[in-house]
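See the structures that follow.
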Structure I
Amino acid sequence: MLYLVPTPIGNLSDFTFRAVEVLKAADLILAEDTRTSSVLLAHYGISKPVSPYHQHNEHKVLPHLVDQLLSGKTMAVITDAGTPGISDPAFLLVRECVRHQIKVECLPGATAFVPALINSGLPANRFCFEGFIPLKKGRQTLLKKLAEEERTLIFYESPIRLVKTLKNFIEYFGGERPCSVSRELSKKFEENVRGTLTEVMQHFEQHPPKGEIVVVVGGKG
């Protein structure tokens with residue numbers, strides 16, 4: 001059986017009792033970064049074999065993992081933060097499990113874009129999650145398409161590229177579109193900056209950001 005286990009996006013106290021139970025019962029834990037995950041596992045007294053599973057090795061290790069699951073092993077997938085499969089590895093393994101009729105269960109838990117969307121003040125009844133947009137190839141094509149999207153738009157971005165991305169949004173969406181940028185959600189220095197795209201961009205030009213970032217932009221309307 002395969003479990004997908006969401007991990008805290010910042011505050012370790014956001015881990016669930018059930019998540020701890022599943023990880024303690026697993027035969028093997030697949031972790032995006034074993035060094036990062038070791039902090040969480042140690043905090044909750046979880047001592048199980050841990051193997052790296054990330055975008056650079058997921059194709060290579062996939063057949064071996066499926067063979068182990070078919071032999072009766074129970075595995076749990078965790079990422080550095082948030083829910084596996086949301087802008088993190090998991091899809092390929094889940095797809096193979098479904099194909100081989102291996103039971104898969106995803107626990108409910110932390111995902112960064114949900115609190116960012118809810119606290120943005122923008123419509124949350126209908127939204128479009130885009131994750132990390134392409135750096136080069138396909139970027140302009142995607143932005144032109146999204147400029148016509150009427151649903152609230154959600155993106156992940158790195159701090160070093162945030163201002164550039166906001167400038168791109170202004171170019172394609174218009175500077176008056178409402179925007180909210182959430183940084184370091186659930187952590188000590190959490191910050192939520194709201195305003196127009198122009199106002200938010202100017203804020204981060206003056207205050208270079210750090211940490212994990214979610215950008216929420218109002219749809220065309």
Structure II
Amino acid sequence: MAVTGAILVLYLVAHMIGNLKIFLGRADFDHYAHWLRTIGEPALPHRVFLTITEAVLTVAVVLHMWSAVSLARRARKARPVRYAARPAAHENRYATHVMRYGGVVILLFVIWHLLDLTFGAVNPEGGGAEPYDKVVADFAPSHWYVTVFYVVAVVMVGLHLRHGIWSAFQTLGWGRSRRYRALRLFADTVAALLVLGFVSVPVFVTIGVVS
């Protein structure tokens with residue numbers, strides 16, 4: 001789970017940086033989107049690098065979900081009887097809801113995101129439009145509900161990341177009391193920056209800053 005989580009976090013950082021290129025204008029954003037499909041040419045055929053990346057991400061997501069289910073089953077098997085007293089019950093319930101139900105929301109969001117901006121199946125401009133036009137059409141003021149859904153889903157991603165990064169530190173044995181504050185701050189900062197970076201694009205398109 002930690003390894004696949006790290007792969008997905010690194011991808012999110014790279015994806016966010018690419019998304020922010022929309023603030024540089026249509027030409028820069030469309031050029032970046034085109035470049036993603038031509039990485040490695042002429043040594044590699046068109047879009048091969050991107051296809052390999054997508055395959056790695058798909059495997060990482062599947063293994064991440066499988067790890068979550070496997071660990072949950074192992075935990076229940078190891079402790080079939082619930083604790084009589086749980087001092088951190090509130091925090092545990094929060095973590096369970098964020099990781100379990102947040103994961104479901106994120107999965108649905110990823111499916112919609114692919115159908116929308118990658119394949120163009122549900123995008124107002126269709127699959128043949130330029131990437132910049134797809135984004136602007138998707139989050140136009142008249143489609144404010146799409147922006148709301150996107151923001152909610154990204155916030156869930158941020159909460160998932162926040163708890164996931166912190167849990168990874170604890171799993172690796174780094175979450176000691178003297179480092180607690182610094183590591184918690186790091187997890188909070190990474191999650192917050194990713195949320196703000198991803199959310200900024202649809203919000204600024206909806207309010208007309210990007211058009």
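Could you figure out which one of I, II the value 14.1 for mean count of other Cβ atoms within 10 Å over residues 20-27 was computed from?
II
Please state which of the structures I, II yields 28, 14, 7 when semi-axes √(5λ) of the Cα gyration tensor in Å, for residues 52-107 alone is computed from it.
Of the options listed, only II reproduces it.
Work out which structure the value 0.60 belongs to, where FRET efficiency 1/(1 + (r/R0)^6) of positions 124 and 140 (r between Cβ atoms, R0 = 30 Å, to 0.05) was derived from one of I, II.
Working through the options, I get structure I.
Tell me which structure, out of I, II, gives 19.5, 64 once Rg and Dmax of the Cα atoms in Å is calculated. Please list the in-between numbers first.
Details: I: 19.0, 57; II: 19.5, 64.
The structure behind it is II.
Which of I, II yields 3.4 for distance in nm of label points 7 Å out along Cα→Cβ at positions 76 and 188, as computed?
Here the read-out was taken from II.
Using mean count of other Cβ atoms within 10 Å over residues 132-139, single out the structure from I, II with the greatest value.
II
In terms of distance in nm of label points 7 Å out along Cα→Cβ at positions 12 and 68, which of structures I, II is highest?
If we compare distance in nm of label points 7 Å out along Cα→Cβ at positions 12 and 68 over I, II, the biggest value is for I.
When helix-only ellipticity at 222 nm (-39500 (n - 2.57) for each DSSP H run of 4 or more, over all residues; to 500) is calculated, the result is -24500; to which of the structures I, II does this value belong?
Structure of origin is II.
Each value in this text was obtained by applying a stated rule to the coordinates, not by laboratory testing. Since the structure is predicted, the reported quantities are computational estimates derived from the model, not experimental observations. Cβ atoms are built from the backbone, for glycine too; each structure is taken alone.
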